[in-house]
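Some structures are shown below for you to check.
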Structure 1
Amino acid sequence: MRPGLLFSDRDLDLDALPVPDPTLVADLGLERVFDAMTRGDRLLDDVVRRVVPSPLSRTDAIRYRQATITDALAYPDVIRELYAIAVGAIDGERRVWGGKMRNAELVLDRAAEVIGLFLASFRSMRRIEAEHASAFTSPGFVAFFELIKTQLDDAWLAEADEHVSRLRTRTLQVSAHLGVGNRGTGYVLHRRPNAIQGWRGRLGREEHRQTVAVLLKDQNAMNMIGELRALAIAPTAGAVHETAQWVLAFFKVLRAELALLVGCLNLHEALGGADARVCMPDPSPDQEPVFSATGLYDPGLRLAIGGPVVGNDVVADGVRLVVVTGANGGGKSTFLRAVGLAQVMSQAGLFVAAERFASSLHSNVLTHFTREEDWAMERGKLHEELARLGDVLDACSPSSLVLLNESLSSTNEREGAEIARQVVSALVDRGVTVWFVTHNHRFAADLHQTATAGVRFLRAERGGDGDRPFHITEATPLATSHGMDLYRRIVSSS
């Protein structure tokens with residue numbers, strides 16, 4: 001059995017997913033998003049940190065997961081109950097004593113006990129399927145509930161209960177043959193026939209029974225009987241144990257896949273629940289770059305302030321380089337984080353913090369944000385910037401998305417402009433999409449003068465009285481970042 005909630009063609013395998021890049025997590029503020037999704041739950045944290053930063057590479061895979069999450073958002077109580085069932089089944093198995101025992105009889109006892117617990121969990125899932133399956137429309141949940149309905153029907157559950165009951169009460173018989181040296185061979189475990197049978201069951205049957213009495217103090221005889229019991233039970237114990245492990249694996253995958261859905265429910269509630277401005281993005285399979293958004297905002301900022309934030313509209317279809325300039329404190333870095341988070345969440349199949357969002361698929365998202373000075377003085381700030389930039393270049397592929405935030409600001413404007421021009425030109429020529437927030441006016445002005453159709457210039461607005469409306473609009477770069485506004489505000493208030 002396969003849950004199939006997040007993938008149409010495979011199970012979620014957390015061990016196969018890479019560890020998230022700590023630089024990406026720090027630069028985009030993903031930690032705050034993770035906290036909102038997990039609410040301190042370690043199990044949710046293990047799943048969310050692996051799945052969210054791991055991009056899906058096909059539009060059909062993204063839409064499949066989007067449909068599952070849409071169903072989850074519509075019926076949150078059902079999702080949380082299914083998750084509780086999966087968690088309870090796994091915790092119940094862990095609490096059954098004797099997990100490391102190798103004695104065949106103890107292995108059989110434990111496996112039968114575990115399967116009995118799993119059958120109770122299956123019955124709870126059957127109840128949910130009967131009550132709610134008709135409301136779900138996503139391919140993932142439709143297939144999942146059909147699996148529960150057809151493979152875990154009442155007849156199967158009743159038969160499974162009967163088998164488990166026989167295993168627990170040992171209503172079994174053993175047959176064997178004599179082999180070389182009169183040693184037992186060919187042991188087979190059978191059901192013991194009912195003690196009371198009708199005349200049809202006894203007709204023509206002759207029982208030849210021979211009883212051997214063994215004294216309890218005869219240790220050799222008792223050891224021999226123990227060996228015979230072990231030989232008879234071992235094949236069945238192995239089979240029942242493997243069955244229990246197979247069902248346990250199903251519940252572990254189900255728990256992991258439902259954990260992501262519960263994380264999405266938590267994040268949706270934290271962003272405002274039914275009033276949250278979120279949307280399911282439109283992933284584009286086109287080779288040409290696509291990026292357009294309405295009301296795009298940084299979900300981490302909304303989570304931090306606990307209220308509404310300014311959203312921005314942007315269209316950057318057909319361009320591989322977007323340069324963002326404008327007023328200091330105007331929201332440029334926040335806007336860049338919103339772009340990165342939207343791309344990461346979109347390719348994870350999640351909803352996005354926007355009213356509408358469409359973008360191309362990228363192999364990965366790479367970030368280079370400005371850092372504080374290295375007070376240990378192990379290397380200069382420019383050295384540190386270039387070293388991190390080299391790591392970004394090494395990780396790039398032709399379909400990467402690179403976000404540069406005030407990069408190369410640690411040197412003078414002329415040198416910074418020249419280094420930036422060479423780095424950005426090399427990336428764009430290779431097919432990489434670059435978003436660059438910069439205060440280097442020389443770089444922005446030179447680029448604007450020689451710009452082609454593949455470049456888009458955005459600018460953080462400044463109000464007439466020096467206030468910051470935090471709107472990002474398409475506009476040519478200016479030769480100032482309006483730092484005097486901040487100077488006057490800070491000095492006058494001190």
Structure 2
Amino acid sequence: MSTQAAPDPRRWKALALLCSAFFMVVLDIAIVNVALPSIGEELEFSRENLQWVVTAYALVYGGFLLLGGRAGDLLGRRRVFMVGLAVFALASLACGLAWSEQALIVSRAVQGLGAAIITPAALSIITTTFTEGSERNKALGAWGAVGGTGAAAGVLMGGILTRYLGWEWIFFVNVPVGALALLLTLRYVRESRRETADRTYDPLGAISVTAGLAILVYAVSEAPDAGWSSFQTIGLFVLSAVLLAFFIVWETRVRAPLMPLRIFRIRLLAAANAVGFLQAATVFSTFFILTLYMQQVLAYSALQAGIAFVATAGTAVLAAGPAQALVTRLGPKPVLVAGLVLMLAAVLWYTQIPVSGSYWPDLVPGFVAYGIGLPFTFIPISIAALAGVEEREAGLASGLINTSQQIGGAIGVAIISTVAFTQADNLLAAGDPPPVAFTGGFGRAFWVIVALLITSLVATLVLIRREEVQVSEAPAVAG
């Protein structure tokens with residue numbers, strides 16, 4: 001049994017650096033949303049392919065998180081974190097220089113790979129640096145707050161950068177940030193790894209699960225045009241199922257699996273990942289649809305759409321502190337339930353958006369409720385997913401929860417965009433003007449998001465047991 005190392009005196013500075021890198025990663029999931037119309041127009045995207053600017057990033061990010069987490073455990077978490085920063089920064093540069101839709105989608109996929117290396121390494125560094133209990137909860141609360149506020153801040157920053165500098169700068173801004181983070185990592189982050197680990201990997205597992213999920217998302221996206229009962233759609237669904245089934249079987253037989261299925265014996269971890277998958281699907285989809293509604297129906301500019309989200313971003317920042325404190329006092333379950341209820345109320349409000357909507361009262365009440373709900377869900381999910389996990393599996397657990405959230409987001413956007421555009425096309429064919437047709441499509445999409453949120457709420461109530469997370473009441477150690 002390994003002895004507990006002395007607390008790193010630089011751990012709080014390291015936490016600030018790691019959270020900053022994670023903020024950059026989360027930001028890039030959402031920051032493109034308000035720039036999508038500008039990107040689509042300049043690079044001549046088809047409407048169906050535009051969602052892949054979001055999905056390509058999220059899908060590769062989610063597909064390789066487990067491999068990234070394992071690499072950090074075996075090769076050294078700080079070293080792998082720095083490699084991820086370099087890949088992310090270079091891919092961001094390539095995104096800004098993209099000359100076609102294909103070039104941008106490929107660059108976004110590589111950017112997602114960099115994010116898949118950064119995130120589990122950073123989260124496992126936090127898990128192994130801070131002692132389980134109140135101190136770790138405080139650190140994970142900060143991490144969860146970044147996840148909850150990053151998406152909202154992304155749409156705001158995306159609007160400002162797109163309006164004043166051009167859409168390319170939503171990517172270029174990552175280059176100096178990534179370079180600075182690389183330099184500071186050497187100073188503030190201590191190296192750690194599994195010293196006795198068998199240094200073997202599972203690239204076939206990573207490739208099979210990523211390919212299976214990518215094909216699933218592509219099948220859902222193309223089904224409205226190809227037909228749900230067409231040979232193409234059915235064939236892609238079958239191929240996806242075969243690849244994912246192969247992944248599960250392979251993980252039971254390979255010597256060093258990417259995702260040891262035994263980890264799901266930790267009930268709380270399994271429950272947190274299921275809820276995280278559903279919650280992320282709703283968050284990605286909600287921001288995607290709201291952005292399109294404001295720009296395509298209300299005729300907001302990218303800047304106006306970004307500023308509109310200040311109500312969500314500002315509320316999320318203010319709610320992050322109370323959310324972390326409540327999780328420490330009450331445990332993750334009641335806080336998570338409260339957050340999901342607030343998000344459900346907000347999306348129910350969005351289902352009633354009119355063609356001639358206004359910022360007040362049609363959007364602001366939902367924006368505020370959703371802003372509170374973001375940290376009230378992200379923080380308890382992050383803590384629950386890592387509670388009771390041994391240090392040697394910190395990278396695996398970190399990669400797993402982020403995988404669940406990113407894959408949930410990618411699949412959620414694919415399904416929700418398909419629902420929205422299918423309904424919009426039907427209304428256009430019936431003779432409705434575009435604003436009416438799009439509003440009808442977005443309204444139906446929000447009802448599907450309502451169903452997902454209800455499912456995630458039920459899963460939380462049924463699967464997460466309050467007594468499974470024992471929150472230490474020892475005072476947090478400041479540094």
**OP:** Using distance in nm of label points 7 Å out along Cα→Cβ at positions 43 and 131, single out the structure from 1, 2 with the greatest value.
**Re:** 2
Original post:
Thinking only about FRET efficiency 1/(1 + (r/R0)^6) of positions 147 and 235 (r between Cβ atoms, R0 = 25 Å, to 0.05), which of 1, 2 has the largest value?
Top reply: 1
Original post:
Comparing structures 1, 2 by Cα Rg over 2.2 N^0.38 Å, which one has the largest value?
Top reply: 1
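Any idea which of 1, 2 comes out highest on relative contact order in percent (Cα under 8 Å, 6 or more apart)?
Working: 1: 19; 2: 25.
The structure with the largest value is 2.
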Original post:
Looking at structures 1, 2, which one was helix-only ellipticity at 222 nm (-39500 (n - 2.57) for each DSSP H run of 4 or more, over all residues; to 500) calculated from, given that it came out as -17000?
Top reply: 1
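Every number here is computed from the coordinates shown, using simple stated rules; none is lab data. Since the structure is predicted, the reported quantities are computational estimates derived from the model, not experimental observations. Cβ atoms are built from the backbone, for glycine too; each structure is taken alone.
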